[in-house]
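Dropping the structures in below, format is structure tokens.
Just so you know, all these numbers are worked out from the coordinates, no wet-lab data involved. Since the structure is predicted, the reported quantities are computational estimates derived from the model, not experimental observations. Cβ atoms are built from the backbone, for glycine too; each structure is taken alone.
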Structure I
Amino acid sequence: MTRKQLDRTLLCVGAAVAFGLPQLIDSPTYLQIIILLFFYAYLTSAWNLVGGFAGVLPMGHAVFVGIGAYTSTVLFLQYNISPWIGMLAGGVVAAAIGVIIGKPTLKMRGAYFALCTIAFAEGLRVMIENIDMLGPFKLNGPRGLLIPLKGDSLAAFQFMHKEPYYYIILIMLCLVLAFTWFISRSKIGYYLGAGGEEPEAAESLGVNVANYKLLAMAMSCFLTALAGTFYAQLMLYFYPKGLLGLDLSFEIAFIALIGGRGTIAGPVIGALALRPLNEFTRIYLSDQLPGLHLVIFGLILILVMLFQPKGLTAPLSRIYERLAQAITTPGGEKS
């Protein structure tokens with residue numbers, strides 16, 4: 001067996017397991033946990049376009065999840081526009097706002113950019129919590145928005161069972177992973193990497209670092225907003241603090257940093273490592289110690305940065321390389 005054959009075989013097996021998993025799980029609760037795992041892996045992959053490849057550290061990305069959720073839900077509630085259309089509208093709005101924010105802030109480095117994104121996210125959350133109407137659009141202030149139950153309706157993006165949501169977010173995750181893989185191997189990805197590591201050197205070679213970072217910001221915000229619509233339709237209720245709060249922003253960044261920032265598999269590995277832990281602390285310990293999951297994430301992040309600065313993807317990649325070398329023997333190459 002050659003290395004390419006091994007990679008393709010494992011990819012096919014993984015896809016078969018992922019798409020067949022709902023047939024093996026009877027519990028809606030467990031299926032919901034896996035749906036949220038895929039949801040966070042998707043969010044982190046979208047974040048990775050700007051937070052990983054572009055070399056900056058956005059810490060307020062939950063704001064774009066909220067923009068996607070509010071846009072599609074308001075259009076659905078007030079104008080009866082399908083959430084599938086509202087999802088794209090929310091993506092466009094988020095991308096436009098991302099460009100407006102990124103134009104002045106992406107020139108900053110280190111903690112300054114992170115602080116700017118935190119300030120914007122918190123400012124927007126406080127604003128939404130304190131207004132009921134934004135022009136003709138009803139946001140309902142701190143009470144949030146409740147989406148009426150329509151039953152099984154593909155047009156309304158609502159289903160009575162968890163399986164359709166599972167397959168939708170799984171397909172979304174596969175598409176965003178394929179997109180990030182393509183970007184990482186394209187001219188844009190190389191320019192982003194060069195601009196993130198050595199911006200002065202990249203600019204001296206004629207690379208417009210600011211424009212490429214702005215493009216990455218727009219793509220990341222667009223994809224993140226799509227996840228906001230999915231979350232709104234999955235839960236059928238959301239409110240500003242829960243969707244726009246810094247907890248979600250920090251969790252997205254923690255998953256990326258622990259899994260492997262700037263890698264394709266990092267968001268998935270980080271979500272696999274952290275989401276079950278989050279669910280455990282939420283179910284059993286949140287009443288006694290609210291916010292404990294972020295404390296645990298912080299401790300894990302410290303350990304990972306001390307012993308595996310490139311994230312958990314690095315040691316897992318080395319293990320896979322050794323196993324691949326053992327399997328793909330010279331004899332297997334000839335066959």
Structure II
Amino acid sequence: MTRSASPDLKAALAFDKAQAAPGETVTATATLTNQGAVASENTSVTVDGVTRQLPPLGWAAEAFTSTVPCDAADGTTRRSGATVTAANENAALRADNTATASYTVKAPKVTVSVAATPSVKAGETVTYVVTYKNEGTSAASGARLAFTPPPGVYTTGPLTRELGTLAPGRQGTATFTGRPGLLTEAGTLQAAAKVAYGSNACAYEASGSAATTVTVQAPGRDPMLPALWALRGDLQTDEVLARVHATDQRYDTGGDGTLSRQETGAAFLLPVLQPRRLRAEMPATLLNLGTRRINAGTRVETVTIRRLGLRTAGDAVRYAQATLAQPPSLQNVIRYTDATLALTEINSGIAERY
């Protein structure tokens with residue numbers, strides 16, 4: 001075969017791996033040969049927009065490194081191209097001056113879904129089940145699940161779970177429970193969960209959410225004062241006490257995450273001076289809410305309640321809670337008196353406007 005009197009450059013391109021994950025380094029090697037009889041002049045090779053000048057060549061190999069983009073989707077094919085040129089090259093011989101190569105992306109892809117108890121009344125238990133799965137073909141490293149309950153929903157236990165490395169196809173569930181406080185009115189509560197994970201230096205996040213509808217039961221219209229609640233331990237069932245505890249944890253003096261009849265009973269003893277008087281009216285109001293004798297949205301009105309700008313039983317409880325967060329000092333005497341009177345009027349049944 002007679003070799004041409006001009007350079008005849010040929011390019012070949014190959015990646016060092018057939019599959020790669022986001023954040024991983026890949027190397028494309030361009031192999032260049034001169035099949036002509038004349039040395040090439042001003043020779044250059046370009047791979048994916050990066051150009052390098054080469055000496056006159058008979059044969060050369062150039063390596064180009066790059067990183068798989070973090071947004072490269074699982075299963076996609078990424079291609080690169082190489083072109084070799086020379087100033088004195090015969091244009092008619094350029095058919096093999098270009099070459100392509102490709103690799104397949106293997107990426108993690110975590111999905112998250114949340115299932116929640118569809119409907120509850122204020123204070124009742126809501127169960128959330130978070131399901132996660134790595135549907136990608138690469139491991140998801142450092143996976144961490146974080147659950148965000150709706151505002152006003154009391155939960156126990158940690159809200160985060162360290163999931164570690166999720167291999168392709170691995171799935172699991174995490175269960176969380178909570179109770180919307182008794183001050184929750186009718187409406188929708190939205191809970192969310194997310195899983196943060198990585199691949200090499202790439203960071204990802206997947207999320208899901210679920211809604212629970214809070215319904216309202218017609219109130220019994222028979223609230224009781226603290227003295228009567230102190231005698232009616234039989235009405236303070238574990239479920240009712242759990243509803244109260246979800247709304248206000250200050251009466252859990254044992255710090256065990258539950259409320260007992262002994263603890264509510266202690267709050268009702270000798271409420272002579274502030275803040276004990278207000279602290280005694282508060283659990284009585286919460287027990288009235290927890291037993292559905294009144295609702296958070298029950299309209300209330302007295303001279304004192306109107307002066308304080310309150311409209312519902314829930315407003316009055318929130319005002320009392322904010323009062324108890326302040327010291328019972330001389331400058332707060334009037335506020336403590338007003339808050340106590342407002343709850344007393346509710347617990348005695350004279351403030352309600354059904």
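For which of the structures I, II does the calculation of distance in nm of label points 7 Å out along Cα→Cβ at positions 87 and 247 return 2.6? Label of the source structure: I.
One of I, II was used to calculate helix-only ellipticity at 222 nm (-39500 (n - 2.57) for each DSSP H run of 4 or more, over all residues; to 500), giving -6000; which? Checking each candidate, the match is II. Supply the structure label, taken from I, II, corresponding to mean count of other Cβ atoms within 10 Å over residues 47-54 with the calculated value 12.6. Derived from the structure labelled II. Here FRET efficiency 1/(1 + (r/R0)^6) of positions 119 and 319 (r between Cβ atoms, R0 = 41 Å, to 0.05) was calculated and came to 0.50; which of the structures I, II was it taken from? Computing FRET efficiency 1/(1 + (r/R0)^6) of positions 119 and 319 (r between Cβ atoms, R0 = 41 Å, to 0.05) on every structure in I, II gives 0.50 only for I. Taking relative contact order in percent (Cα under 8 Å, 6 or more apart) from the coordinates of each of I, II, which one would give 13? Clearly, the read-out refers to II. Computing Cα extents along the principal axes in Å gives 68, 56, 41 for which of I, II? It must be structure I, since only it matches.
Sorting I, II by distance in nm of label points 7 Å out along Cα→Cβ at positions 71 and 135 from high to low puts II first, with the largest value. Computing mean count of other Cβ atoms within 10 Å over residues 79-86 gives 20.1 for which of I, II? Computed on structure II. In this comparison of I, II, the computed figure 43, 17, 12 for semi-axes √(5λ) of the Cα gyration tensor in Å, for residues 127-302 alone is attributed to II.
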